[in-house]
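Take a look at these structures.
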Structure I
Amino acid sequence: MKKLEKILSINTLARRVIILLMILIWGWIDIATGYEYSFAVFYLIPVSIAAWFDNKRVTIFTIIAAGITWLYADFVSGHHYSNIIIPYWNAVVRLGFFSVVAFLVMKVRENLAAMTLMAMKDSLTLLNNARAFGLQYHELRLYKNKSGYKIAIALIDLDGFKAVNDQYGHSKGDDILVEFAEILKSVARPDDVVARLGGDEFVMILKDIHQKSAEIFEQKLRTAFLTSTLKQRYGVDFSMGIRIFEQLPENLDVATHQADQLMYQSKAQGKSQTVICMA
């Protein structure tokens, strides 16, 4: 069942072929069994698949195709009506029925997607939260075993943040966290992952990286941070530890702990530093 769901969600051509075949099969069975047997509920299967996995145009096409197939099966099976208008009226009602079901399925899908997004995002900065970061780490670890390139875990902690909260209040501290999150997103490459672990602690996954490119990333982040004037306005800075892995540890905590140790080394060297190390 999971394999079929994966095909329906990923393979567009296969999904649409399956939808069309389902409609044709139900139509054929509908004709073979005659008009006394109702197959309305079975036509809802391809309609629901289209509404859940595909776009609105495909869903509308599926609704119309199912309605026409049902109407054709009704005529071919020899169903006679007292008035010529009746079968067409029934067809319109069926289209309405399919449309209502498709609309409800799409709304459920949209609401589920929104709830999933909320569960995976940090409510303050809108970065990935710890849960989302963990899922992406384990997915990347499985993929990385095939790719072979190096990956770095960068752990970042703001320096002087507690003093800001004490002096300006937590509201201003939240503003700084949001602004710093935007800085991290601005320097991240499209394939990099940025997350907030909690408090003033952030983490990044830097893909396809080595010692030199990690140094370039660090310089780019420092430049963007200074340009933001956060340091000039509030006296905050950041310390960072970057651990570059040939092979990602199976346990996420092991990877983040190693980066965390490097980050604390940078703090021990006087803060506002970065320590980069190969695993």
Structure II
Amino acid sequence: MVTTGALIHADAHRFLKYHEAEHPIALQLGGSDPSELAHCAKLGEKYGYDEINLNIGCPSDRVQNGMIGAILMGHKQIVADAVKQMKDASDVPVVVKHRIGIDDFDSEAFLFDFVDHVAKAGCDTFVVHARKAILQGLSPKENREVPPLNYQRVYDLKKEFSNLNIIINGGIETTEQCHEHLKYCDGVMLGRKAYHDPRLLMQVDHEFYGDSEPDVDQIVRDAIAQVKQYIQSEEIPIKYITRHMLGLFSSVKGAKQYRRHLSEYAPQCGNRIDVLCDALRFVGY
């Protein structure tokens, strides 16, 4: 997520640039001023993003103080106004990501009313984290784990709004679970599991879209080539890339040594690719 303030008052290019290989790619915005969100949606369109995602799910104190994230579920008109202005400013699809409720406002009626109001402003796709957010007393990490999951509430939302695209999110860790959720919803979003164990994503195109099974060796070669290209063109330390690659071999023999090598040596290596190549040898590459 990037806030509207960061894009408007800081170096927007720093936040908006990405590698072409990342398409299709979504820009997730945090903000509450409809005109500012519209301006940033237009920036997202200029940079070629495929989707603009409005975050109404983040529960942290810092974003609450700026009227950003889950707190906006209690201000449906602001969200509706933001969606309308974002859609008016850009031709990129606008999606809203939210919780099933906040604090004591976690009834089915509250959720349905929120979605109905925002849908009438022009949003037809909702990504629903199947937990409510507790805005006072829980940390962001606890808000991802403590409030109980309620997948049935999301299923019921889809029944009520059959004309909308309802994508379910929260606590989903296997492709088997994805298949089950797809019986009731239009899509599944994988979050933390995909980040901590990205090899799970290697199954998706084959299992859900009928593509050929992935060539792991080719994936590794492509990853090395892209990292090399990026650190050379952007002139940034490789540690900022490899810290996001620590989970890449979580279920493979040698993964512990791979992670240890990157964690210990990447901070010392500037933008040299050899630290990644050396680490990959522990997992057979």
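Each value in this text was obtained by applying a stated rule to the coordinates, not by laboratory testing. Note that this is a predicted model, so its numbers are computed, not measured. Cβ atoms are built from the backbone, for glycine too; each structure is taken alone.
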Here P(r) over Cα pairs in 10 Å bins from 0, in percent, for residues 46-141 alone has been calculated and equals 17, 50, 28, 6, so which of I, II was it run on? II
Among I, II, structure where Rg/Rh (Cα atoms, Kirkwood Rh) as derived comes to 1.23: I
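Between I, II, which one scores greatest on Rg/Rh (Cα atoms, Kirkwood Rh), for residues 70-221 alone?
When Rg/Rh (Cα atoms, Kirkwood Rh), for residues 70-221 alone is computed for each of I, II, structure I gives the biggest number.
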If helix-only ellipticity at 222 nm (-39500 (n - 2.57) for each DSSP H run of 4 or more, over all residues; to 500) computes to -12500, which of I, II did it come from? II
For structures I, II, which has the highest computed value of mean count of other Cβ atoms within 10 Å over residues 86-93? II
Given a value of 11 for relative contact order in percent (Cα under 8 Å, 6 or more apart), point me to the structure among I, II it was derived from. II
As an exercise: distance in nm of label points 7 Å out along Cα→Cβ at positions 102 and 134, calculated from one structure in I, II, equals 1.7. Which structure is it? II
